[in-house]
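Down below are the structures I want you to see.
No value in this document is a laboratory result; all are computed from the given coordinates. Because the structure is a prediction, the values reported are computed rather than measured. Cβ atoms are built from the backbone, for glycine too; each structure is taken alone.
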Structure P
Amino acid sequence: MRPTPIPPALDPDSVPARTGSTYPTEAFRRAAQGRAKHALGDALGLQNFGVNLVRLEPGAMSALRHWHTRQDEFIYVLEGELTLVTESGEQCLHPGHCAGFPAGQPDGHHFVNRGGAVAVYLEVGDRLPGDQAHYPDADLEARAVRGGYGFFHKDGTAY
């Protein structure tokens with residue numbers, strides 16, 4: 001029996017939203033409250049890179065500030081206003097603005113919705129094996145494992 005083919009196009013609203021986070025502690029998971037991700041790349045069967053349609057409620061943040069050793073990340077703002085927070089400060093992004101984070105550059109980043117309306121953006125990242133994410137503001141590191149990331153303290157012990 002052949003698997004059911006995945007359609008090459010879809011309505012993003014047909015993809016269920018993932019809310020919350022897989023961070024290992026409640027304190028870390030609170031950072032992702034008010035965030036909803038629609039995994040468009042997964043729904044379309046993409047294997048080499050992921051694409052998420054992300055909605056951030058006012059006051060919410062995208063993630064804990066982080067950077068990746070092997071994964072390039074790209075963000076394109078569709079609606080609302082986002083504040084990009086990096087090692088060098090803050091920058092306000094509006095619809096049509098984009099941001100890129102090359103792999104291996106230790107510049108922790110995340111987005112905060114400081115506006116009064118929901119912000120919507122596309123998030124694109126590759127899926128190279130061996131990736132690690134470093135979180136400069138927390139005792140947290142992530143290591144790519146099959147189907148996601150495993151979480152560790154900075155001293156290497158598992159959560």
Structure Q
Amino acid sequence: MSTLPASRPRTIRHRLVRALLDVAQERLAQEAGRPRQTVLRRCTSDAYYGVFHGLCYLAADGTVGWNVPWDRFEPIYRSIDHQETKRRLEANEIRNLHPDVKRISEIFRTLMKERHTADYDPRPFTRSKSEAALLVALAGEAIDLIESLPEETYRTLAVLLVAKPRRT
């Protein structure tokens with residue numbers, strides 16, 4: 001039986017992930033008073049996409065690694081689908097991997113719902129600046145959790161996000 005090395009915090013090396021959250025925070029900080037609806041909508045969407053890209057990174061890094069040619073990394077990264085990821089994260093097999101995976105799943109589900117409203121609902125957007133900031137903070141929490149997952153959990157989650165399950 002092999003022993004995995006002790007868990008160590010990792011850094012998601014794809015800059016897009018944290019950059020989406022940084023841009024959302026900058027947009028909110030630049031708006032005095034009640035921000036324009038477009039700003040609140042973009043911040044909400046950027047929060048979701050930061051986590052989504054974090055999961056895409058996890059899937060590719062956890063299966064083929066980051067330090068490989070793009071033609072190996074990109075197909076795994078791009079294989080992650082929004083609805084399928086939501087469905088898989090809700091499955092007990094994944095939610096029960098680790099308490100942090102369960103929390104990532106909860107945040108992802110919340111942000112996906114909010115992003116859908118922000119991007120597609122034509123009615124006036126009712127989120128406040130503080131609510132948008134909270135969504136960005138939730139996204140940051142999910143990214144931090146992804147980066148701190150134990151190595152075995154990280155790799156198992158990567159495989160479960162990518163592998164097409166067989167029906168028995």
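Some notes on this structure:
- Structure with the greatest value (metric distance in nm of label points 7 Å out along Cα→Cβ at positions 66 and 98, set P, Q): P
- Comparing distance in nm of label points 7 Å out along Cα→Cβ at positions 106 and 138 across structures P, Q, the highest figure comes from P.
- Read-out mean count of other Cβ atoms within 10 Å over residues 34-41, computed value 19.4, structure in P, Q: P
- Label whose coordinates, when relative contact order in percent (Cα under 8 Å, 6 or more apart) is calculated, return 22 (choices P, Q): P
- Among P, Q, structure where P(r) over Cα pairs in 10 Å bins from 0, in percent as derived comes to 10, 38, 33, 15, 4, 1: Q
- Entry that produces 11.6 once mean count of other Cβ atoms within 10 Å over residues 10-17 is calculated, selected from P, Q: P
- Computing helix-only ellipticity at 222 nm (-39500 (n - 2.57) for each DSSP H run of 4 or more, over all residues; to 500) across structures P, Q gives -500 for structure P.
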